[in-house]
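Read-outs: derived from the displayed coordinates by stated rules, not from any lab. From a predicted model like this one, the values you see are computed outputs, not experimental measurements. Cβ atoms are built from the backbone, for glycine too; each structure is taken alone.
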Structure P
Amino acid sequence: MAVPFGYVSPEQAMKDRADFARKNVARGRPLVAVVYDDGVVIVAENTSRTLHKISEIYDRIAFGGVGKYSEFDGLRTAGVRMADVTGYQYAREDVRARTLANAYGQTLNNVFTHEMKPLEVEILVAEVGYQPGDDQLFHILYDGTVADEQNVTALGGDSDAILERLRRSFAEAMSLTAAVKAAVGALAGPDRQLAPGELEVAALARSNGRRAFRRVEGSELDQALTD
C-alpha cells in the first residue's frame with residue numbers, strides 16, 4: 001500500500017510535539033519549590049510585578065507556571081474555578097492538590113494528543129499539609145505527565161542542573177530564610193547573582209491559618225537574601 005504524501009507516523013508526530021514543547025519551555029525563566037519547616041516556598045525568576053508566575057489556587061494550595069504566560073495563566077484560572085466549585089458543592093477540605101494535578105494532567109494530555117500544537121507550559125501544584133511531612137508538590141509536564149515530587153522540584157530553564165543544585169543544598173526542617181537562599185542559589189547557579197527585583201517569591205505557611213498563601217517581598221525578601 002502506498003504511503004500518502006506528507007504522511008507522518010504517530011510516533012514521529014508525538015516526538016515532534018514533545019521536542020517543540022520541551023525546547024520552548026526550557027527557554028523560559030525557571031521556577032523552583034522547596035519544602036521548609038512551616039510549609040512550602042516557591043521561587044521564580046520574574047522581573048514583572050503584575051504578571052505573576054506564582055498564585056493562590058485555594059486555601060492551602062498554590063500554582064506555579066513556566067513557559068508561555070497566556071497558556072499557563074489560562075490553566076491557573078480553570079484551576080481556581082474548579083477549586084471554588086468543589087469547595088462550594090462539598091466542603092473546603094475536599095479541595096486537594098492531587099485532584100487538581102490530575103485534572104491538569106488530563107487537560108494537557110488531551111491537547112498534546114489531539115491538537116497540532118501542544119501547550120508550551122510546565123506547571124506546579126503545591127499543597128501545605130496540616131502537619132510537617134504532609135506537604136505535597138505535583139509537577140505536571142506539557143504532555144500531561146504528573147510527577148509527585150519529594151521536598152524539592154524545578155520547572156523550566158535548565159531544570160536538571162537547577163534541581164541537582166537544589167538537592168545538594170536542601171536540608172530537613174529548613175527555615176524560610178534558608179529555603180529561600182537555597183532556592184535562589186539553585187536558580188542563579190555559580191556564575192551569577194539574582195537581585196530581589198528579579199525574583200517572585202511566595203510561601204504556603206501552616207502558621208497562616210486557613211489562607212496559607214502569602215507573598216514574600218519587600219524588606220522580608222531583602223533580609224532573606226542578605227542574612
Structure Q
Amino acid sequence: MRRVALITGASQGLGYALAEELARRGWALVVDARRADRLERAADTLRARTDVLAVAGDVRDPTHRGALVEAAWALGGVDLVVNNASTLGASPLPKLDEITDDALHAVFDVNVVAPLALLRDLAPLLHAGATVVNVTSDAGVEAYEGWGGYGASKAALEHASRIYAAEHPHLRVLVVDPGDMRTEMHQDAFAGEDISDRPLPDASVPGIVALIEGEYPTGRYEAREVAA
C-alpha cells in the first residue's frame with residue numbers, strides 16, 4: 001500500500017527538497033504553498049515520479065485547510081504530515097519590542113496556530129502509527145537578537161508538539177531542526193548579506209528522511225546529526 005505525505009510550504013526550499021526525495025521513494029503527495037505559480041511548477045516536476053495533489057493557499061485559512069483535507073481523502077488518508085510552512089515576520093528583523101501587534105499575530109498564526117489546526121482537521125485521516133514532523137529552528141531554543149517573534153513562535157510550537165504527542169500516543173511526533181539553510185526566508189532574515197556559505201536545504205533532507213522512515217521515537221532532533 002502506498003504511503004501518503006502531506007507537506008506544507010512545498011513549492012521551494014526545504015519543503016520542496018523533502019517532497020522531491022519522498023516522491024523518489026514512492027510516496028504519494030499532497031502539497032501546498034501560498035503562491036500558486038510556484039506550487040504548480042513544483043508539482044509538475046514531482047508528478048514525473050509520483051501522484052501529487054497540489055493545493056494553493058494560506059495555511060491560516062480554514063477553507064484552504066479544508067481543501068487539503070479533501071485532497072488527503074482522495075489519496076486514502078495520511079501517513080505523514082510535515083508542518084513546514086512558516087513565516088519570519090518583518091524583514092529586516094526588528095527587536096522584540098519593536099514588532100507590531102499585527103506582525104506578531106501573523107507569525108504565531110502561521111507558525112503555531114495553523115499547524116495545530118491542520119492536525120486537528122486531519123485527525124480522521126491520520127493512519128494508525130502516522131508520523132507528524134513539525135519543523136522548528138535553533139531560534140526556538142537560543143536567544144538571538146532580532147529573532148524574538150520567530151523564535152518565540154518556534155518555542156511555542158515545540159512545547160505544543162510535546163503536549164500533542166502526550167495526548168496522541170498512537171502517533172509519532174518529531175520536532176526537527178533542519179539547521180541553517182540557503183533559502184529565501186533565511187535571506188530575508190539577513191537582508192543584503194551574502195548567505196552563500198549556508199548549505200542548501202538538500203543537506204538536511206537525508207536526516208529528515210531517516211527520521212521519517214526509521215524507528216526514531218517521538219522527540220526533538222537536529223536533522224544533520226541524524227545518520228542517513
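Where does the value 2.1 come from, among P, Q, when distance in nm of label points 7 Å out along Cα→Cβ at positions 135 and 151 is the thing being computed? Checking each candidate, the match is Q.
Looking across P, Q, the calculation of distance in nm of label points 7 Å out along Cα→Cβ at positions 71 and 111 that yields 0.6 traces back to P.
State the single structure among P, Q that was used to calculate distance in nm of label points 7 Å out along Cα→Cβ at positions 127 and 143, giving 4.5. Structure of origin is Q.
Thinking of P, Q, which structure, once mean count of other Cβ atoms within 10 Å over residues 15-22 is computed, gives back 24.2?
For mean count of other Cβ atoms within 10 Å over residues 15-22, the value 24.2 is produced by structure Q.
With relative contact order in percent (Cα under 8 Å, 6 or more apart) as the yardstick, tell me which of P, Q scores highest. Ranking P, Q on relative contact order in percent (Cα under 8 Å, 6 or more apart), first place is P.
Of the structures labelled P, Q, which one yields 1.05 when Cα Rg over 2.2 N^0.38 Å is computed from its coordinates? Answer for the origin of the read-out: P.
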